Structure 1
């Protein structure tokens, strides 16, 4: 007989599929999965307790599993945050303040202290959010720091638990726990965002990517850097962010090479191996094969929330109109494009078409370019055919040029193909921020 026979039947078909849970390596649950399980259990137990109105599941007995599940969910969330702290410290090459293996600890006060101490070193945005959570952690830490209070009636010295508390109101507790749940869930998401942000490499010892974006807006145009006023601006920035001249210089170098931040100081790096003449030549050939009339067809406003929806919808509309006659014409242009357009230009067209779909930050352009170059060089002819058949190519390319602040090229294309109004509408519908103001 299987030693664990009570956990799973011999024949899984004996029970409904929805009653079977995937555990271990099956489904790969993580610490957040556990945390959500315990917090959800607490909430459901509260609902049962309230709905029973003191009958089948009275507050006097419900309080213990409810509070135990809440407290354990909190511990798991905090340990999940510790994992993020370790990862972020490694990215920033910062020694963590406390070296004990905090993941083995159960005292939520000790875990929270570890987190808040390191948040102040790693990124002040983490501290700002942590401050809103601290009062909740303190409440649970004061009443059950180590997870024993709601598990047993007596502690290890045979002292009765909760003698100073007296009463706990389940409904009141539930309302506050839901607030805490939302804060912890958001904080988990925010940790993930910060990890992704720091992996881009746009930071210094004390300055985050967010700080660099703010500093870029406070710097004057690069043409004014020779003026005496620039020294005063730098001194003010050093004082405001408590950084040295050396660190400010490193920050400015990052800004100068940044597709987003460089726009603020009037210097935006060019696209990789970008040949303007070849690029316009390729787009012109694409335009001869594609019809832009479909872009004027009204789309469902309630569904326009991403470029993917716009792409797929318009591509479908195109195929239903004149798109099917295009394949025969592609052969007429193929040899011309192979002979006159370098691999790097084809790569840039691919990269700019897929950029907003694949990338969240402008720093990812360089990685995306490398990926598409490797793909395109494997079969140059097929790569040209593939991208020529994208009816939304010009629209996506222009929008992504604007996102990378390649405004001159974008404006040339908009004016040449009379797309100013349409591009402006698309930017608004997609809730995108574009540095340039489109008239």
Structure 2
């Protein structure tokens, strides 16, 4: 087999492949064997019919077509493996010549990773916010802990912000009931904003047994983007009583004997969280600097795939109706043109980021161990509330295991770049990134995740 690579652009090549027919003998043998299992000829046991008789039955053209279709993927892979190109996506294959008994020629056009010139990473300098541990942040942590140990008590008064209520909901659009927005006995924390827009404002001041109507815009289902009249009926009202913040509470809620010890621990936890947040800011700013300074030619096919994915995600909850999407965008004061523009800009940034980090990973020879990959999978499974086995099954079915591997590798590549950069906070203090970008960066990378791949697996 012979192959040549013709570069059509910085991001696309044409691979020309020439395969002598003598190299196709195993493919012909395989085709005849498959036909022998399918076709029964008098006087021959199943699978034992001669090739010439089988060919006479189905025709030489049919055999040749089967051989060519089976042979091209493997020969294309062989051609890629012997070249220095790194394909992105599926190739467009054209058979350019078939001379039976002599030669098979085909050409495959495919997007490839472009050549990228990386800068001196030590020349990158970024400034981030300092780590600040305020009394207010510690108080918030203490309040959250007290809320976990709070008790709900029924009250005989109108609903107030922060109450816990049991409610019934019923909605109509132009007088037509909306089944998806109808429910009974729904528990809700007033002010959390976790249900439909306008509910929290409408429910405040309503007593148990009372009802209130309000108008809201539906965001999903058959009537997505339309105004609905919602009736909320309050069945019960409860308020949360918090335990006193004292030594007794510290002993109840933690392993500490005194409130002062608990507060010291909470302050330390806030500090760890702030360091992780700072690590994330460092990572984002370094990446932003790279994206601003490094030229990365973008493969059109990869960008289009990202745009198509964004469109799929947008209309997935709208019964895949582009008309419903257009109507919803109009209700939001936007348009399809603005949506497409934003989707393309986001796609270009995503593809540029992936290609850039992949190039850094290649040049730095970044590897990903099985333990690191397993940790990411376990984290994402927990994030989606799934068992590891169920999550792995879904990502395998969606073909996203490789994407998760790539995300982990890109995160490690960026962490290595960060360690070479100069980072200071706004107070002028130098930050030791080598110390920070170990466990802190990995934790931050896990929390931010990748985009796309895990979301598809969950869906």
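Just so you know, all these numbers are worked out from the coordinates, no wet-lab data involved. Here the structure is a predicted model, which means the values were calculated and not measured. Cβ atoms are built from the backbone, for glycine too; each structure is taken alone.
For mean count of other Cβ atoms within 10 Å over residues 167-174, the highest value in the series 1, 2 is held by structure 2. Among candidates 1, 2, the computation of relative contact order in percent (Cα under 8 Å, 6 or more apart) that gave 15 used structure 2.
So helix-only ellipticity at 222 nm (-39500 (n - 2.57) for each DSSP H run of 4 or more, over all residues; to 500), computed for just one structure, reads -20500; which one of 1, 2 is that?
Label of the source structure: 1.
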